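Dropping the structures in below, format is structure tokens.
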Structure 1
């Protein structure tokens, strides 16, 4: 078995005051977590220490009468869908959307991860606005270096557009998303910024 390749991007761009590291025998996780009233936002980066698995995950949960969850991630793993991909969980529709990235090398994968991180900033700011949070969540989660990732964001958006053109945006039945479904997905607040180049 080959040794896992570890990817660490979040520590370079996160606000170090709010960044936590949790390490166990099986995984190493860096995370920033914001909690206020019924809202919890967590940005985490996890490397498996025993398998070739990586995940950068943004999760937003709001508890009212029932849980309202939004989850976006970019990850790779050796089980199930082994290609590198983005994954979005649409809890209200009990659906998952996967965007498979073209065969990319490790450096291009890191560019996609950094692009995801830049877009995560927009998603967090959207949560701030939707939930009338007074704190500046961009400063809570990120340091100034996050602004240097614009090119990586554009690179990821281009890869997502290519994935759509190649029928590599799939629903949880592993069926390609058509234009009609895409229009609905573009209304999902945690998916919309990822689909902005697709007309």
Structure 2
């Protein structure tokens, strides 16, 4: 994906070490910049979902965006992921058909990207609802079909599959999945979670 917010995040977290200062600048842009607030809000939602591990704040910005642009499937995906991550499961489940309808209207060249993200949301939601077989199948589908520039959701899918395998007492499989997350080293919050899991299970 080559959207400006993601490119900005790549620069912030790949080059600029002062992450907090970058976040403060974006927050100020949301409040005070009449033209730049949209890009700033979407970037903040992405950061809080994928890097800072603060889905509540991510939802705040995604909800702000979807209230202004209700038909934008990109903003709606941010909102859907934030709903799942904040465990607002009933809202998330009710939101999924609307989200699917929106992303099916996207350009065919973008359809695989949105299909992968949607399948990951299905997997996380199924896991939180206790449907481990569905969560395993959906996370496996994401891993098998992954073809995106950024490997964030690949790491999320490996991490989810590791959690499922750990619950199923497949500790060797869980370790392999957590190692796959750590190997990606993609700055997302799940890298630290996978490292902690490996320390707990024994590498």
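Nothing in this text is a laboratory measurement; each read-out follows from the coordinates by a stated rule. Note that the coordinates shown come from a computational prediction; the quantities given were computed from them, not determined experimentally. Cβ atoms are built from the backbone, for glycine too; each structure is taken alone.
Points to keep in mind about this one:
- helix-only ellipticity at 222 nm (-39500 (n - 2.57) for each DSSP H run of 4 or more, over all residues; to 500) from the coordinates reads -25000; which among 1, 2: 2
- When Cα Rg over 2.2 N^0.38 Å, for residues 51-114 alone is computed for each of 1, 2, the largest belongs to: 1
- Of the structures 1, 2, the one that 1.3 was derived from, the read-out being distance in nm of label points 7 Å out along Cα→Cβ at positions 99 and 131: 2
- Source structure (of 1, 2) for relative contact order in percent (Cα under 8 Å, 6 or more apart), computed value 17: 1
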